[in-house]
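These are the structures in question, set out in turn.
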Structure P
Amino acid sequence: MVNRSYSTVTRMRAEIPTSPRISGILFDFGGTLDGDGLHWLDRFYQLYASSDLPLARSQIRAAFDFAEARALEDPAMQNAPLEEMVRRHVHCQFAHLSIDDRSLEEQIATQFTADVRVVANRNRALLEELAQNDLRLGVISNGCGNTAELCDELGFSPYLAVVLDSKLVGLSKPDPQFFVRAAQELGLTPDRVLMVGDSLVRDIQPAKQIGMQTAWLIADRTATHPAADYRISVLPEMRAVLTPLAPLE
């Protein structure tokens, strides 16, 4: 039986629309399975701030966007493990910022990777519990081609029925067709799938558009939106979300 000790989940609607019970769950990867609703960009903001670099948020955002674009063009990223991926990303950020400090570059990449591993290890245990309750699990990610590699490395893969990476599929969020494809890969109709993600625009709204139920992962406990059926602040609160939706015996 799944541990149901988490009780801080917020049901965003007065009632969940009548529909078949949830048989599958799709998770976003970055900011969801590897974080508590904190986007990679926001984590880099924090790391730069703790390093006492006199950088404006706009500068960090520009460097991050530059690194993201380079990552999509870099063939090496398609098979890159976590540590290599983050190091390449940070190196591109520093190049864009014209910062030549390999020690600080390594420090930021190492801390970022360590933080990911802590949260991912906790969330791996949750995936194991969910899979043991006969739920079909999947990942849908705007990735660099290496999402399956990362899921292997972080121990998620044994519990996943499907991993969809935008680089390999040729679709990307928030295109609703990406979510249609994911439901098909799970072998389920959209109304039997719960989408869990940290981005309202890229995860929650398009999933709701095609009829999925949704759980919005966001730290702000006051945030609301009609497309979100539930709001959770950490992923283990999924236990409480699923209590009324899935047969957890």
Structure Q
Amino acid sequence: MASIDLSIQQENYLQALDYLRSQMDNVCARLADMFGLHGPNGRPRKAYIMDVLMRYFCRGCIVKALRNPPMDEDVDALFTQSHRLATGLLAETLWDMLRDRGYSVSINDEEPGECGRLDIIIRFIDSGLIINIGAEEVIVEVKSGRGFSYNQVLRYLIERPHAILVLWRIPCRQTLIIDAKKHGRLMALMLEAAIRRGLDVLSWIVWECSHGRTDGHERGFDPQAFLDDCLSSIAETVGQVAEKVLEVIEIPKG
């Protein structure tokens, strides 16, 4: 099997990312066929395959993860409902703030109707929100748990290399910013590494390993303490997060 040429010039990282994304699509499709990793729609489970390739260096661990994918996300409903509550309140807060500043705003691609062309569109996605203002795009990643993965966050930016990501870590009361345009080199390096790992697996360059897989679930989880702290944190910080989003898209305070 001919390997993919990764010896590309890095002066233009966006061009490099376009090339690498196309190669990653190819690798993911082939791995999906090899391990039977397709969704209900018949498409490769690209997000899961990418996460595995970016998470594990050990090729043996990669094969274990691809052979035994989780059937369902075993996430406590407190986490999912807290995420939904926070995301909905943030969208509502942004909608109010933007309308107060004179912008026409839609949530979830509603028809503009008689208002004409919309200035800003807020869309719900699994991880949080996407805010579109003209050609600018802001992703808001809402985390209801303390867990954190660079692989997951940077995977969103690899797909949207012009975007800025706002990370809202609710339990930590933190709002962090990652500008994809500033980190093109890092994302190219991560994609290169993931593609090489995938090619090794496709070529059966795999070694036996005794590593145990970790599920990444929250440890020492106290439901009552989590509930109390999460609800307090959402109430205290949702306005701050909204202000940070407006700052990122350069909308002045009202």
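General observations
- Entry that produces 0.45 once FRET efficiency 1/(1 + (r/R0)^6) of positions 92 and 212 (r between Cβ atoms, R0 = 41 Å, to 0.05) is calculated, selected from P, Q: Q
- Label whose coordinates, when helix-only ellipticity at 222 nm (-39500 (n - 2.57) for each DSSP H run of 4 or more, over all residues; to 500) is calculated, return -16000 (choices P, Q): Q
- If distance in nm of label points 7 Å out along Cα→Cβ at positions 156 and 196 is computed and equals 2.8, the structure in P, Q: Q
- Which entry (P, Q) yields the derived value 16.0 for mean count of other Cβ atoms within 10 Å over residues 44-51: P
- With mean count of other Cβ atoms within 10 Å over residues 36-43 derived as 10.5, matching label from P, Q: Q
- Computed 23 for relative contact order in percent (Cα under 8 Å, 6 or more apart) - originating structure among P, Q: Q
- Identity of the structure behind 32, 19, 17 (criterion: semi-axes √(5λ) of the Cα gyration tensor in Å, calculated), options P, Q: P
FYI, it's all coordinate maths here, none of it is from the lab. Just so it is clear, the structure is predicted and the values come from calculations on it, not from any experiment. Cβ atoms are built from the backbone, for glycine too; each structure is taken alone.
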